[in-house]
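Structures for review follow.
Here, each number is a calculation from the coordinates, and none is a lab measurement. All of these numbers come straight from a predicted model, not from anything done at the bench. Cβ atoms are built from the backbone, for glycine too; each structure is taken alone.
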Structure I
Amino acid sequence: MDDLAGFLRTRRARVDPAVVGIPTDSRRRVEGLRREEVAHLSGVSVDYYVRLEQGRATQPSEQVLDALARVLDLDETERGHLHRLARQRRRTRTPGGRLRPELLRVLDLVADAPALIMNHRMDVLAGNRLAGLLLGRPPADLNTARHIFLEEAERGLYADWENCTLDVVGHLRLAAGRYPDDPRLASLIGELAMGSERFRRLWARADVRARTHGRKAYRHPLVGLLELHQENFALPGEPGVELLVMSAPPGSPAEDGLRLLAGLGADTGAGGPALPLPTAPAILPPA
């Protein structure tokens, strides 16, 4: 599903040789660094580095990985991903899908902001009333990756759709590195690759992104543009599961929009308590 060899190839292709002191001319046909240049700059033999990129070398040392990360100019997220890919023989257990009732009660306490609980596959396991109103559907039947890439009618909901797709692919790349034995994740990635040309192009880049916080903009059909701030909270004791809360700055148009949205939901009787995903979801068909 994801591998060290492919990640190394894509990372060296993006390094500008001039930045690391390698002169270039018009005869150079390689994009980025050559294999032997990465090997030389990292202090490893060319043969060993070639075997790494061919998937024939296993268990590189921490020192080798750190040297490669330095030469390839990896950020913190990419460094962690590199180390996980190099240690994939030490399998990580795929998280389960059950949520403790206490988490659902906490979710309901978030009354003035859309809030979701999401797993590593981007399945929404539960959502509060305002999240359902924002998304226009019960959140607990939603996979946000599929929603963004495959549901064309929903694309307009995301005011910054292109950047959302970058976040989704970057997150799924990280998840594939953490949980390489998850068949439902592999099936989802296959489904997205078959159904979306943009997903295929972005997946081939092997970029990784960690979801932590940032701007999320929605274009809601009833209340207009909502520019929100999203915070992602890892849940202790729930591997791969996060609480996402989308808040609006006090006095902002987005705060007014959320208040209006909540009122419209009350008028129509929409919403309700946090709804969990069924505890035994169907396995997606193989892609």
Structure II
Amino acid sequence: MDSTAVCGHSVGKRNRWSRFVDRPSGRSLLLAVDHGLTRGPLAGLESIHGMGAWIDHPSINGIIAHKGTMARLADARALGAAGLMLHVNGMPSFAEQSDTKETLTTIETALRLGCDAVSLQLNFRRDNAAHNLKMLGRVIDETAAWGLPVLGMIYDNDQTAPDQRLARMRHLVRIACELGLDAIKIEAPPSAEDMQPLLDGLVDDISIFFSGGPSGNLDQLLTVASRAVALGAAGMCVGRNVFQHPDKNNALRLLHNAVCGAGVTDFQQTRQA
């Protein structure tokens, strides 16, 4: 989807979302560095100084971070030209209900920090669906008043039977669309054959990004990225596969090429095949 495909189609939203988009391809490589609140000082995120050595890489189209990290990176003049997205909720992994995230900041804080959009994470289980939907609806309503795009990180953490997971994930994506999210980040399905059924039809209404998943095989992630954008995904939203990679600059260059380097007609060609 291009930069005009945001819910509500306000001029402010379109302008802000365009800061996350690679203009030649219309796709995006987003970098999430919000992991510290959940899991502590992971390797690669130990210090603002260390992050500042690479986080201004031109391959990054957007940066997602909590308010303290965003402010410190800005104070250190470590941010490049990437769009800025404030992550507004969270919960540490040691909490009793770590999947039930709470709102931790305001939309006014995002504006005060100069952010172009906000994000929130929703880990769906049967016992927290109502909480997640209320929080999502509230954030979307509050951001609409300011023309701020919203990305939702949607995870299915219920013990769903394997043969039902694809249908449940499509349901969660549809919920995100129904409530007015502009973009979502979801996990790539375990089987490559399930990627097209997961995306089919949904990419017509909402920008879908795939997560990088746990730190691992970069070649495998590059294959996922190439296949995802060929099927209509808006791009990739990665974290540990970049900030824990021994050569972050090269990982970013390769990922950006996989997401944004191919021609913009790939999706149409794939659909016609």
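For this structure, a couple of remarks:
- When Rg/Rh (Cα atoms, Kirkwood Rh), for residues 125-172 alone is computed for each of I, II, the one that comes out at 0.96 is I.
- Label whose coordinates, when helix-only ellipticity at 222 nm (-39500 (n - 2.57) for each DSSP H run of 4 or more, over all residues; to 500) is calculated, return -13000 (choices I, II): I
- Of the structures I, II, the one that 69, 40, 33 was derived from, the read-out being Cα extents along the principal axes in Å: I
- Structures I, II were compared on FRET efficiency 1/(1 + (r/R0)^6) of positions 61 and 149 (r between Cβ atoms, R0 = 30 Å, to 0.05), and the highest value belongs to II.
- Which of I, II leads on FRET efficiency 1/(1 + (r/R0)^6) of positions 85 and 157 (r between Cβ atoms, R0 = 41 Å, to 0.05), largest value: II
- With FRET efficiency 1/(1 + (r/R0)^6) of positions 29 and 133 (r between Cβ atoms, R0 = 35 Å, to 0.05) derived as 0.05, matching label from I, II: I
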